[in-house]
Structures are given as C-alpha cells and as structure tokens.
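What follows is a set of structures to go through.
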Structure P
Amino acid sequence: MPEQRPIQQKTDDLLNGVARAVCYSGFRTGQHPDRGDGAVNPTDAQILEDLKIISTDSQFNLIRLYDCGENSEAVLRIIKTNKLNIKVMLGIWLKAELSNHETCVWLTEPIPQEELDQNYLLNQQEIDRGIRLANQYPEQVIAVNVGNEALVDWNDHKVDTDSIIAYVQRVKGAIDQPVTVADNYEWWAANGQKLARELDFVAIHVYPVWEGKDINEAMSYTIENVQKVRDALPDSRLVITEAGWASIASEFGERASEEKQLKYYNDLYAWAIEMNITTFFFEAFDEDWKGDPANPNGAEKHWGLFTVDRKPKKVMQ
C-alpha cells in the first residue's frame, strides 16, 4: 500500500481563518430559484433575518452561496449595507453543456443540443456576473467557486473538465480572490489532478449518510474520503465545501435524526479544527422546494440546522 499523506494543514490554509462555515440558501416555503419559469426569491427582510440567525445566533461568519443570481446579489448587498460580520464563498452555477443521460438516473432522455447550446451562453453570462460581483464586493467575497458537482457521472448538469479549466482561468484572470471548483471527493481522487493544478484550493463534498453509513461510522468514513483526496492531490490545499447529516429522510430511515445530526456536527468540527480544514456544513436552513413535492420527508428537504420555519434543531439549541 502506498504511504498515506498527512491530512493536517497549516492555519494559513483555513478560509477566513475559520474551520466552521455553513452553506446558505434562503428559499422558504413557496419560494424557489428559477426552474424555468422565473424565481420566487426571499425578501430583503427575510434575508437579513437569516443572516442575523447565521451570524449572531449560530456564530458563523463564513457562508457559501451557490450562484450569482438576483438572490445571491441581494445577500451580498445586505451584508455590506448592514455591515454584518459575514464573508462569502460565492458560487458560479454551471448548467449542463453535455447530456449526461447515460449515467444520471433521473435524466431519462438526452438533453436536446439546442438546450445545451443555450446553457453554454447562459454559463458565459453567469461567469460574467460572478466576476462582476467578486469585484463589486471585494470585502465580502473571499473566494469564488466555479461549478458545483458539474463533473461527477451522476449529475444532470455536466460540463467537460477542459471547459471548466478554461472557465477557472478566465475567472482567475479577472478577480483577486482565490478560485476553486466544488465536487464529490471520489471525482477528485480519481480524476482531479489536472484541474487541481489550476486552483487555489480544492473543494470537496463528503456525505457518509448518502453512502449508506450510520452515525457510528460517519467520522471514520469522512476521514477516509478526505484521505483519498489527500493521497491523490498531495500538494493541494483542501476545503470541505459540503458535509452534513439529514434530520429526516425517507431514503435513510432511522439513520436520519436530529440527534445524529448533532453528533456528526460536533465530531466533524472537532476534527476539522484540529486539521485546519475549513468545513461548510450543509446547510443553514431546510429547503422544502427541493426533491419530490409529493414526499415531504424526502432527504433533500431536511439538511438544515434550522427548519424551513427558522426553528433551531437540536444541533442549534
């Protein structure tokens, strides 16, 4: 067996000097991002309420946003206007440029070429917005992420690795903040070397509960996942941009609970602080627009540290 590389990083490798960070998407009941017919976004007052819950009640001062749409721009504006102690990892959301119907289970037929061509143009606009926002909010935006899970085989918004490399180079040439790409740990371990060389840090996702693990194996499996990436990319600075535990999930049965979410949260951060790895917990608030509308107990809806009504779960009580 090849020798394992040490996972531990230096304190300088932390984003914003912190290990604790959180993913934020503020869509409440009846709200949703644009799914083809326009978005229903949170109001400024709702965003401000959320940001105060995150920064004051929960003591997070680093959040992750996923796109550069109107809602994300509003979040940045509200942080700046209200002088909130919150920094942002801004996301540039990439839509499908390749049809991944052969390996994505919920894509039942090929994505039409004209839609892929249109997505390419939309992606160029999104990249331009990301560059503009990073430059407009240099105090708030401390890193930019280009593409979220756009590389794994099971996604429905696949983009070619070389295209993402070109996008990363374009963003890096236009902003001062560090630039990354976020994807599943398996992809990074198997395929990540060429892309990692272009990045300021590598952003990885780990989800033991999605992979059939219960809480007793959660941390050992998380560490194993990170070790795989470290061994494949020994010179890369690592940030965990998603790790979490659902509190309710028809898919996970008894493996999902508030008690287990609390334990994973505490164990994960004890380890992340020791390892100097910034870790974004997924996520601040439940989002009931996600997943199957007919299944209120679907996992996608229940990763929040707070419910969709902004009530603290055990982990935040």
Structure Q
Amino acid sequence: MSAESNGAAAAGTWRLGDLTVNRMGFGAMRLTADPGGGPSDRARVIGVLRRAVELGVDHIDTASFYISSLRSANELINSALGGPYPDGLVITTKVGPGKNESGEWTPAARPDQLRGQVEENLRQLGRDQLDVVNLRVNGPDSLAERFGVLSELRQAGLIRHLGVSNVRPHQLAEALAIAPVVCVQNQYGLGHRGDDELLADCGEKGIAFVPFFAIAGAGRERGAGTGRDRGAGAGDGAAGSDPKDAALYDVADAHGATPAQIRLAWTLHRGPHVLAIPGTGNPDHLAANIAAGAIRLTPEQLARLDALG
C-alpha cells in the first residue's frame, strides 16, 4: 500500500465551516518529544511536517501547550511550513489549558485569559487569523462564558471558526447556542466508544467529529513485519499482543496492513464527517498512517471490529 499513490485525499474530504479539508490530517502533539521523553530531533520532525503536506495533508491539529523542554509544536509548524504557508492548509489549535516552563499543567484559563492564549497562538504560528480554535474543557461545568469570549474574538476577526474539545453533549448544546461549531474533538477509537451517540449527533448537525488518540489502543502491537508479525507500524507504542485482538489482526492480515492502520480505517468508516489526526515524529509511521485512509473495510470486517468495542 503506497502513501504516494493514495495520499491523504484517499480518505475523502469534509468541511470545517467554509474550509474543505482531507479527512486524513495530522496531529502535532508528538512532534516535541521522542518516544523516550527527550527533545525530538528538530530536523527530523520538520521533515515529517513537510512530508505530510507533500502527501496531501491539509489539516494540522496543534496547540500552544504542545511543548517540551526544547520544542514547541507551533514553532516547528511555522518553521517547517510558514512564510508563506501552503494555500489551503488549515491549522486547528486549542485554548483553555496551559503549561509552565517546567512542562507542568497550569489551571484552566479564566475567560479573561483566553484572548492572551489566542494571541500567543497567532504569534507562534505567524498568522493574522487562526483557522479554527477549539475550546478545550475539563469536566462538566458550563463553558458558556469562555466560549462567549472566543465568539467575540471570532467576530473581531482573530478566529475564523470555532470548535470544542473534550466536551459532553450538554456542553456542545451550550456552545451552539452562542456561535457556530465546526468540529468536536474528543477521545474516541476502537477501544474508546463512549461517544458513539455524540458522534452520530455531530453527523446529523454537519459538525466534524475529530477523535484524538484514535490509535492509542495500538500501544501493545508494535513490531517489525505485517499483520500479526508487524503490529502497529503506524503507531508509537510499546510491544506485546493480546489474544482478544485476534479479529483486529485477522483484518490487518487481509489488507496487508498494521493493526494501527486498521484502527484508523475503522475510525474513518464511522461516518463521512469523522476526521483523523494521527500524530508521529517518525517519517515511516507518517506514511503508514496516511496510507490507512485508502483502506476500505468490508461490512463483515466492520462487524467484527465493532464487536471489539
């Protein structure tokens, strides 16, 4: 399966407001550190970003709090792709949480601090307007006041479109009562099915559903070959296997693919409004992730995989 012949466009497209993107995108969280926790190789991850765009990725997910001791995802994106950015490239970022210089999480931003976070993303990315800003929440409390601030910044022209992240259905309803929402970004995948109803609701409303950690369950499947032998080639996890994943390996074998690629393909099969943003700092894993967008699962294979959830 060739990423060059298929590219990110093989998964089809969806809309983020008035912006059309390929459903196979790229997440920047893994760019700042290597698998051992040390700083990433700067030249290597800049190369990964440029290669992602060459392979058709036009939707990159990031945040100003994607940082390590020496690396900032936003700065890497700007260095790799900015000055000017490619036409049609959509960059989605998040505000709400924060990290200090030691990498420790800080309390969620107050409403009066959100403008500063938006302006910091603008500065780091070298842009005059952010394409999409997700409000990341933590817990079931009302997001109305904070989302209202972002709505005002959208009206002022600093933000083009708004989304929400880590939300519950009542919080999405709150946000929609204030301003249009183009995407919902929640944890979801083959082993994390708690948001099935929210995913379906987003489809009915024409809102993109953008899972994060869609291949997190692939952590114990990394190896070197294909199918049962190779494991997750597309992921950055730890080695091992579990007999209960026999169906996953069987489907991977049938497609000459890795379990991680099948997890991505399954996610994309959940609906035409579902986007994928797998992230990696490894160029080989990048190519495998993007190639997963061309995998077409049969109804029988989907039924077997659905049963795993």
remark   = Cα extents along the principal axes in Å, for residues 214-285 alone gets 32, 27, 19 when computed on, of labels P, Q, structure Q
request  = Using FRET efficiency 1/(1 + (r/R0)^6) of positions 38 and 142 (r between Cβ atoms, R0 = 35 Å, to 0.05), single out the structure from P, Q with the greatest value.
outcome  = P
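Laboratory data are not the source of any read-out in this text; all were calculated from the coordinates shown. If you're wondering where the values come from, they're calculated on a predicted model, not measured in any experiment. Cβ atoms are built from the backbone, for glycine too; each structure is taken alone.
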